[in-house]
Structure 1
Amino acid sequence: MIFQEKSDRLSGLSVAGDLTSLLEDYLKTRGIRLPALQGRQKHQRLTYALWWSLLDDAQARLPDVDLGPELARRVAPVHLGVIGYLAESCGTVLEAFHHFERFQRLLYEGPRARLEVRDGLAGLVWDAGFGASSRLSDQVILGGLLTFLRRMTGRDDLMLSRTDVIWNDWPGGRGFLAHTGGEMRFDASANAVWFDARYLILPLIQHNSQALTSLRSVADEALSGLPLSAVLTAEVQRLLIELLPLGGASQAQVASRLAMSERTLLRRLRAEGTGFRDLLNRVRTETACRYLSGSPLTLSEIALLLGYSEQAAFNRAFRKATGKTPGQWRS
């Protein structure tokens, strides 16, 4: 199966905002500030599309760095939010992975990882039903999992036995394998990391039963606060990105493309915890940030692509959303 990088189905789903602190912390060590990260709240979730854009922008500024492995080596609980602290409070690796399976949606929506044991190896295997993320993002997630495993156990000697990736190539692969060890298999049906099954019984150095109970309650509450399904939200965001440059991103036009009434569209979006106007504003702002950070387009051209009738309207909306004018953001 051939996977298209940065799947449309995945692009509108969300990842935890804590992940941006991983990128921001590393870039600070290199004296780099990304405009799109300025003013963001650490715990504010962001779309895959924006996460991919941030990674691409950072990599473009550091062409001689294998950014994926560099970020993967630095993963810590603070970059994973409550699920990170919850996992390290468990008694064993097996218990931590069971909690990761249960609460992984707090870290990212879409593909789910499941724990499997085969032929003396244990592995986390990700569902590929939502399509592909980006190679760079996959390097951070897959390599970061090993970093976190080492941190939880206090065992820097732990290595992967094998990494399966859906891609037919892996830029920065040498740096990735230097971090993870093991072999790499390309063109797999799903991303996966495999390690010695005996790792599952390793004790965790930060085990704390009281903290585990408390953090599990926090995670349950956080999970219940996420929309039960973001499938329609993602589809609406995808359509907005497609229709905005054509001037056809009205509520009526989106509902028509989805073969439903406007009332049904609004009701289903409310059930997913959002609204049409909120999504339109979010897509416009995040798309504008990507254009301003990584393209030579003029402000008037960006305004046109975002469906604004004039640049002044774009300037007002962008300033209301970010606190800065487009020109200030770009500089």
Structure 2
Amino acid sequence: MTSPLIKSIERTGKKRLNSFFRAILVRKPEKPSGEPSGILVLRIDNRMGNLVLITSLLRSLEERFPAARIAVLASHKFSAVLKNRGWEIIEMNKKKQIVNPFLLIEFVRRIRSMDFDTVIDASHPYGFSLSTAMLAALTYIPRRIGSPSPEGAGWYTHVPSSWPERTVHESRAIHRLGSVWSSWPEWKPPFLPVSRRRRNRFIGFHAGGKPGRAFSEERLAALAGMAGELAPVRIYWGNEAERLRAENASSGNVQAAPKIPLERLPEELASLTCFVTPDTGPMHLASAVGTPVTAVFQIDNVERFRPLSRYSEALLKPSDEEVIRSLRSVLQAVR
């Protein structure tokens, strides 16, 4: 267990590192006036759900600045979920570019050549990402917008004058970044346009999730088996370990899904009658394409991360019977 002394040393080290890089990287450019013509939104962590949650911000940027170029700089790992959805996507292999500084320098030069006049740090709204703040500073983009966290002081030229409590939905907090402008549009739920919405009879399950959040193999098989008595079940997976769990839970009316390319996953989830999942990235994705979701949470952050699509329900540490009861309610509502 980490001692209080070690934690204190770590906090002090991070503060000094923050101050050091801020001093050498942050320039004080002349603040641009007028409406932005090119906006770059940064979300470079390797989490699918976080990319989906910034779509509320992206939609309002499009509405507020219809003539502006809007691009998203995202991790190469999950950027495909936003491709061909109307936004310009710039991929970044964060790990590879940190290991090889020459690749990072070339990447930064590329961003500088794109003539953006505004960059928005849309990373964790209640924390601070030093790597994202550094990237924003390195681009030399004159208008830099970020959240008003104490650690972020000095990194940005503009921060919102007020910030919501942690009890609001994460997408609402990220959306607040745009409030630095007047006439900022009202928040709308995360949304991803899809090429087709025709629903099939399948109930979807997700075999993945972080440790402590994912269904155990036994519970996945039990829940999918009970759901299979209501409608055909398809279990989705993202890696080899999840594929094996999905196949082990397959029986009768329950089948493991084939491998779905990430760029096709929004359409696939949009075709489901409903989706049963732990608190994961695909939960946010299913919600954003309008599929009803029965979400199973193991951590009490339900209000911040609950799915928002119609008929969706978020359950905190439910029994199997409660999950199936929720599923029955969804099926009855959509039929």
Structure 3
Amino acid sequence: GTARSSAYFGQGNGSILLDDVACDGTEQFLANCTHTSNHNCGHYEDAGVTCSGSTPPACIDGSIRLVGGTNSLEGRVEVCSGGAWGTVCDDFWDSTDAGVVCRQLGFDSGISFGSAYFGQGNGSIVLDNVQCDGSESYLTNCTHITNHNCVHAEDAGVRCAYCTTGSIRLVGGSHDWEGRVEVCDSGSWGTVCDDFWNSPDAAVVCRQLGWGTSGTARSNAYFGQGAGSILLDNVLCTGTEEFLTNCTYSSTHNCGHYEDAGVSCHVCTSGSLRLVGGSNSNEGRVELCQNGRWGTVCDDSWDNTDAGVVCRQLGLGT
């Protein structure tokens, strides 16, 4: 690179951190070079460089973007390959593939579009015959080919949703298992009014989210006021419903966000054990609590010594 001096790129502000810098050229970081931290300089002496390297790539390989839509939730799918943006052919393109795209971008589910619905791209067509199973974190992890028989009239697109109708989340708590209850409706998040909000309602929320089977109901915007629509009011769950939206409720309300409902789920303590599915309390499938959720134990090398530790931990002998 070429060294620039005398504030060639303009004067900075704040502290002058390095003076008398003397690198030998092998250092990986500038701070590893010989230097002093005391100085006799002004910002009119700020140093700069012009690097002789090539222009940095336009994008990072494997990243994706949506182009040509009316908002950030939709558009032609473009994938970075070799530092340049290219498109995806719509052969075999479906909503499973769209879902992977949307989740990679931080959205929820997605709808697929073909035939250059969002306009034709340019440059390379980098993926064809994409076949995701839906579990992939990145579109390029899906089965695909890089050779293609496509033209840009077949460019693939998606329309994403922020969330799936009926899904719920907890917002504003200090842990994942507590917060203001928000419900998804038509791709947008809204809140729940605390009229009649009680423990059976909280239990349904916690179970739907996988945070145990009971919880404490919180009212009066205990976890802060939300925004957007208030979607549910007068919620009356029996406690057995699989989803909060299966409970009796009113979709009209007389509430303000100062009445937003919340929950604190009763989660397990990491390291605790329980036995599930046996004919009595002395037997069952071993489940272990980790990070507030119950999981199971694989039986590889599982023997009576291991069983004895479980029983002893549970106070059931050895």
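Upon calculation of relative contact order in percent (Cα under 8 Å, 6 or more apart) from the atomic coordinates, which of the structures 1, 2, 3 produces 16?
Comparing all candidates, it corresponds to 2.
Starting from the value -3000: which structure in 1, 2, 3 was helix-only ellipticity at 222 nm (-39500 (n - 2.57) for each DSSP H run of 4 or more, over all residues; to 500) calculated from? Don't skip to the answer; put the middle values down first.
Details: 1: -15500; 2: -10500; 3: -3000.
Source structure for this number: 3.
Which structure, out of 1, 2, 3, was Cα extents along the principal axes in Å derived from, given a value of 64, 52, 38? Write out the running numbers ahead of the final one.
Values: 1: 62, 45, 41; 2: 64, 52, 38; 3: 78, 58, 56.
Going label by label, the one that fits is 2.
With FRET efficiency 1/(1 + (r/R0)^6) of positions 84 and 284 (r between Cβ atoms, R0 = 30 Å, to 0.05) as the yardstick, tell me which of 1, 2, 3 scores highest.
Values: 1: 0.40; 2: 0.95; 3: 0.00.
Result for FRET efficiency 1/(1 + (r/R0)^6) of positions 84 and 284 (r between Cβ atoms, R0 = 30 Å, to 0.05) over 1, 2, 3: largest is 2.
No lab work stands behind these numbers, since they all come straight from the coordinates. Just so it is clear, the structure is predicted and the values come from calculations on it, not from any experiment. Cβ atoms are built from the backbone, for glycine too; each structure is taken alone.
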